[in-house]
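Each structure below is given as structure tokens.
Quick note: the coordinates plus some simple rules give every number you see, no bench work behind them. Please read these numbers as outputs of a predicted model, since none were measured by experiment. Cβ atoms are built from the backbone, for glycine too; each structure is taken alone.
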Structure P
Amino acid sequence: MSTKTIKQRIALVAVSALTAGLFSVVSAPASNAAVGGATVGAVNIAAAGATTNPQLTHFDRLFIATMPSTTGSGVALTSATATPDVGGTTAPATSTAKSLGLINVSDIAGGLTAGTTQTATLLSTGRLSVYTATGTADGEYSAITVTGGTIAAATGTYLNSTATVAGGGAASGDLTWGAVIAPSSGSTSVTVRLYTGLSSTTVVTAPTTGDLEGQITVTVASASVANAISPVYSGLFGAVDGTTGGRTTDASATDGYLASRTYGTPIYLSSRIRDAYGTAINAGTAGVLSVTATNGAIVNLNDTSVGVGTASTAYASDATPDDYRIRVDAPGSAPISTTVTVSFNGTVIGTKSLVFTGEVAKITLSSPVIGTLGASAGNSVGYRLSDAAGNAIYSTIGGTAIANYSISALLGDESLATSIGAIVKDTAPSIDANGVIAASDVLFTCPATAGSGTVALTYTNPSGTIVKSNVQAVKCAGSALGYTASWDKASYIPGDIAKLTVSFKDSKGNAANDVDAIATTLPVVSIGGLDKTVTGPTTADVPDQGSVVYTYTVGATTGAYSGTVKFATVDARYAAATGLTAPAVTTSLTVKESTASVSNADVLKSIVALIASINKQIQALQKLILKR
């Protein structure tokens, strides 16, 4: 088998697979896609309102005539010897080709590029006009084949007897030619293919031996739904700014769209109004495009660049309302939730729920650690900022600082801080583009001696209003010098989860601080009866309110077990402070047989009882039979 024959068969198999598996997918709207192609570079024109046909800028490509026929029939391209100006602008004229009842042109990728993935929608009474320019070599021919329809007219050099294959070529030079395709009666789909590299003897007798260079899958429609608003291809989408439209989905947070913004920052939307073929609606006469927002939000719309509006409704008069830009603003500094609705001539195109966060109205302090003495590093208290509606407020969103929520406006309220030193801001409330929230906290300074106190914060809004936090109690303590260990239950059964709490104390017997290390080497929990560690000691463990909790799965072997718990770092600190060896910390647990378990003896006893019961029933039945 020749290399060329292999190439031809591979091409045919590949396209057959595409036909079987991909053409059932709804292609993306043609009006949304970038036209042209880096490889092919041959572009069809969208069908709606087309006043020109695509130019023949490439050899061996199958083009669709998008100009509408006014004669009641399709018109084939006039054949002529001409050379396509590849990459240029002076290609042969194509204005003689015209289609009838052509509704839509696209390809699987949603573009308009000529190739083997072209699609079209044609009325059952319509005619599809296609054309090509044959080869660059003398004596080269090409063939157009049709399944699901017939060739009503052709301007090439050959046509077979069943009007399903047309051929064109030239003994010298190049030939531009075309064909008009008619759907067969009852056909719902027509496939048109272009084969190249043929000879005069194979062009109509064996066209598929050539190279498949073009394919159009045509959907045959009984009626056109062109220019009827389609909810599939229409909608309201989040946009990046007031000048960039063309959205078919919400822009991402990384690109700059968020459905929640701070007061004083606009949210932009893109309105798309298209028909079932993905073509922009053209109402013929001007219609009313309206946008409204609930709860007093301010809206405005424009088809190129949109500025701030003045009311909760805005209108535009347009016959071609697709791709308007919409701007939404909060009316003030109070938080609001709003629903934006876009309609055209009374038909709702889409809605969008948006939120504008307001001024800081509440500061909540919580989750303080037990601080270390004579320092502030690590002595954290968590805080949360929220507006009057309870919306969380972040000083940084997706890496961008929010001016209205500057963290510089957050200060320690010294008037409410007792027995504690200055408040130090540590981390600001932030959320990244993926929605991951970073914990926010402030640090408090502990005195040199253990004790307790309170901390508080204030926040000053740009408007000048001052918000005060709750007063949070905090504790300060020394480093851990000793510890105890206890289990959460007196006994366990196999498969239980057992929790071991290790509590740390400082030199005064207070719960040790949560900041200083309790382990620089791996702590050891050595005790039997445990099947596996669920969460066990690591060198990175830190206490929470002076304690850490480890969990284990209890093993299947019953019995009483005892063992030791050892934190070498704390033991060494104890020895350095006292000159003594740290006392051993022991603990014990008991694993009992489950009360729900059944022994072999119990099983045997039940079997014997069942047999005895059956025997009694048999005896009673025998007596009853004998009496009769």
Structure Q
Amino acid sequence: MPLIRLLGAPSIELDDEEVVSLRGKKVWALLAYLLLTERPAGRSHVAELLFEDADDPLRALRWALNELRRALPGTIGGDPLELELEPRCIVDAVVVDSGSWEEALALPSLGGELLEGAAPVAGAAFEAWLLGERRRMQAASQAILREGTVAFLGTGRHEEAISVAVRLVARDPLSEDNQELLIRAYAAAGDRASAVRQLEACRAVFQRELGIEPGESIGAALTPGPVSTIERPLGGVQAARAQLEAGNAAISAGAFEAGLDCLKRATLEAHSAGNLELLQESLLATGSALVHAGRLRQSEGGAALHEVIDLAARTERIDLEARACYELGWSEFLAASYGRAIVWLERARDGAGEDAALKAIATLILGKVRMETGRYAASLELIEEAIATTPPDESAGLGFALTCLGRTYLMQRDLEPAREVLERAVKVTEDGGALSLLPLPEAFLSEVLLVQGERDRAMELAEHAYALALQIGDATKATLAQRSLGIALDAMGRTDEAIDHLVEARRRLVLTPDHTASMAFALDALCAIAVRERHPEAARWVDDLGSLGGRTGMKEMICRSYLYRARLGSDEALATAASLAVHIDNPYLHRQIEDERSRTGAPASVGAWSSGASNVSRRTSSP
């Protein structure tokens, strides 16, 4: 089976184990670019990106394409360029990004650096693209190791969980999530001595390198999973059903820990009674509650959800499996692990069957993934589908979907439809009594009104959204509402207050990890104001934005970081921003780049944004 390795030292292996060589690092770079970009690129853009130093860049590109045709099992051509591999062909980087965790864990090259030892000398634009992709692939490899550990824990394969978690900690020993998983794996295997030793080693490395103690979740990982925390069963199937109902009711009423304890008891009772369907239901409720309790509880919740999926093979409850897949997708979405999120969300949508609400929410979050990764047309299509298919009695779901649609319009500065949709979202949310959602449509509507010149009403909405979000105690909503408040304060001439609010909004999700993209949006707003004001921290914040965008795959944030660098005086940054924007279909971003060109008198780039279809057909990733 043909295998293209882009991680580590790159190579192409054909069916007969023949290793095919490529002549030149730029040919490898071209192959990686064509395989890893989601939208076909025009020949002129690719020639400028990789061969700008050649006497005839297009001729150099043609030579490189011929070299790829000679070596690859597939076809390549057209303008924009299309690469279509044979269906049997495996690309390691694509498997890591969007294949199953089992396939990715089996790759010897998992964790290797993209194009290790084969990065060409090229212009700043390609170097920026490669840096972003290297960060993204490293993060994707981490996500695979984390997902594999959680899955092994959930299915009782403790030794395998320990083995993978050791690799995870070796890659990043300063990650609390990684350390927690390894300690949890030792504890689940019954090896408390190793778990305690790992806890002490974790504390030592945190004190030595960071000067702080690790969080409470590290110590809590010494306690094994939900079943063994309960001393003994109480009464069989009926007791399990009662505990399940009580747990769900308590969590809905806001008594999370009491509700979680009931769900754990329900899990034990169902397990003791041998009722696999009820066990599956209890594990699903437990896992769902934990992944919605914030990122610090998601590994524990993920283990329960993987057990739900494992049980589906025996119970044939595909509906419960689909809901578990959705919750895993939601968890990965919050972490901005977009490739993993897409895998689980698409699986949930495909398995939803007659569950219209599940299909609608999975479709909606897929739409949010597309928006956060810079694919606006695809985002609008998915969000509109979700709105059309949301059941009429799901007022909270409809309000959330409308909010996402309005925000996507806002990001493109399509103001009239944004206002119309967000005003409807506010009304639907208020009429349906879903006040916990209200800060989001209010915050985004305030930004629309601000651009339209209604500053007083915009400020009023932003202040209300922020106050309500704080009252609710939701870190993500508070961050986004405070972002809108900071933007409004800046518009009112209160720039110092605006910067203070935006710094705090960003810090909130650093200290309480939840929705990574919300932190990125707050940081983006902070950069815009700080760069304009020549704040002494502006350059550092811009670097942080580019780094965050790189490791998450938020391409627009990488592009914006270069736009801000251009505004700070970097000569090459504007051309780099324009090159990176080729694959982002946000008209507002392109207008900003053109405005900066006009302001500075910079020449136009040869490459131009292409509205071509996704290149998914050429990214064959699994057998």
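Worth a mention:
- Here percent of Cα pairs over 16 Å apart, for residues 214-277 alone was derived from just one of the structures P, Q, and that gives 59; the source is P.
- Cα extents along the principal axes in Å, for residues 70-445 alone from the coordinates reads 68, 55, 46; which among P, Q: Q
- Source structure (of P, Q) for P(r) over Cα pairs in 10 Å bins from 0, in percent, computed value 3, 15, 25, 26, 20, 8, 2, 0, 0: Q
- Test item: relative contact order in percent (Cα under 8 Å, 6 or more apart) calculated as 8, pick one of P, Q: P
- Per distance in nm of label points 7 Å out along Cα→Cβ at positions 54 and 262, the highest-valued of structures P, Q: Q
- Origin of the value -3000, where helix-only ellipticity at 222 nm (-39500 (n - 2.57) for each DSSP H run of 4 or more, over all residues; to 500) was derived from one of P, Q: P
- Comparing distance in nm of label points 7 Å out along Cα→Cβ at positions 78 and 430 across structures P, Q, the highest value is found for P.
- Entry that produces 21.9 once Kirkwood radius over Cα pairs in Å, for residues 294-525 alone is calculated, selected from P, Q: P
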